[in-house]
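Below are structures written as C-alpha cells.
The numbers here are math on the coordinates, done by the rules we state, and not lab data. These numbers come from a predicted model, not from an experiment. Cβ atoms are built from the backbone, for glycine too; each structure is taken alone.
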Structure P
Amino acid sequence: MADQELAPVFQLQRMYLKDLSLEQPNSPQILLEQQQPQVDIQLAMGAEGIADGVYEVAVTATVTTQLGDRTLFLVEAKQAGIFELRNLPDDQIQGILGVVCPQMIYPYLRAIVSDVCTRAGFPPILLAEVNFQAMYEAQLQQAAGNGEAPSVN
C-alpha cells in the first residue's frame, strides 16, 4: 500500500477553453478588401499551482491580421488544462509543466483558432507546430542569465 502512495503520478484532470476573444473593428468594409493581410502570431504559456500537486497550464495564442494600418481581425484564445503531478522531483515537474503539458494543450488551441477565423468569415489561420522543449530551454537560459530560479510562469 505504501508503494502505491509513492508512485509517480502524471494525469490530465481536465482540458478546457479558458478565454476566447474575436474582434473585427473595421467590418464590414474591410471584408471587401482583396489584398493579402499581414498576420502576426504571438504565443505564451504559463503554469501555476492551484492545489497540492495540481497545476493549471495554459497556452495563449494572439493572432492579429492587418491591412496597412487597419485591423482586419484579432483573435485571442487561451486553452488550459488541469494536471495532477505527484511524487516527482521538482526539476521533472518543471519540465513536464513547461514541455509535456503545453504539447497536450496546443492541438486544441490550434483547432480553436482555425475554427474561429473560419466562423468569422475569414480563411483559417493554421498555427505552426511549436517546439515547446526549445521554448522551455530558452526560458531556463533566460532565468539563469538573470540569476533567477527556473520557473514555468
Structure Q
Amino acid sequence: MRRSERKQREPDLGILSSRTLFSLQRELFARLAEQGHPGLRPRHGAVLAYLDEEGSRATDLAAQSGQHKQVIGTLVDELVELGYVERRPDPADRRAKLIVPTAQGLDHMARSDAILAEMEAAHALAVGEQAYADFKKVFQQVTERQLSSGAAT
C-alpha cells in the first residue's frame, strides 16, 4: 500500500487535526459571511478567538494563539482597518495598549460563539453526547500534553 493511501485510510493525529481545523474554519467563516462578516479570514481567528470583550494585550494574544507578536500586530492592523478592533491605552500600564473589540467585533464574537456551539451540538448528536464529551476531554488532554512537551512553538 502506498504511503498516501495508508494516510488516507489511517490518518495520523496531524492529518486528523488539520482536516478538522480546516473544515471547521470553512464552515465557520462561510456562515459568518452570510451573517454580515464577509471580510474576515481564518487567520483573523488568532486574534478574535482569544480576544476578551474588555480588551487584551497583543502579547497575551500571541501567547494564547501560539503566533509571534509581529504576526498578531499585522492581524490587529488588518482588524482595525476592517472595523473589528481598536487600540486603546491600557489603564493598568500607560506604556501598553489594549486591543478592544468594536461593536462590529463584539457582534462577530457572539455570532462565532453561537455558530461553534451549533456545530458542536451537531457533532454530539451525530456521535452521542457522552462520546463527544469524552472525545473533547481526551483531545484537550492530548493538546495540553503536546503543548507541554515543548514540541509546540
Among P, Q, structure where distance in nm of label points 7 Å out along Cα→Cβ at positions 42 and 74 as derived comes to 0.9: P
Per distance in nm of label points 7 Å out along Cα→Cβ at positions 58 and 130, the highest-valued of structures P, Q: Q
Per Cα Rg over 2.2 N^0.38 Å, for residues 66-121 alone, the highest-valued of structures P, Q: P
Among P, Q, structure where Cα Rg over 2.2 N^0.38 Å as derived comes to 1.20: Q
Comparison of P, Q by relative contact order in percent (Cα under 8 Å, 6 or more apart) - largest value held by: P
Which of P, Q yields -21000 [helix-only ellipticity at 222 nm (-39500 (n - 2.57) for each DSSP H run of 4 or more, over all residues; to 500), calculated]: Q
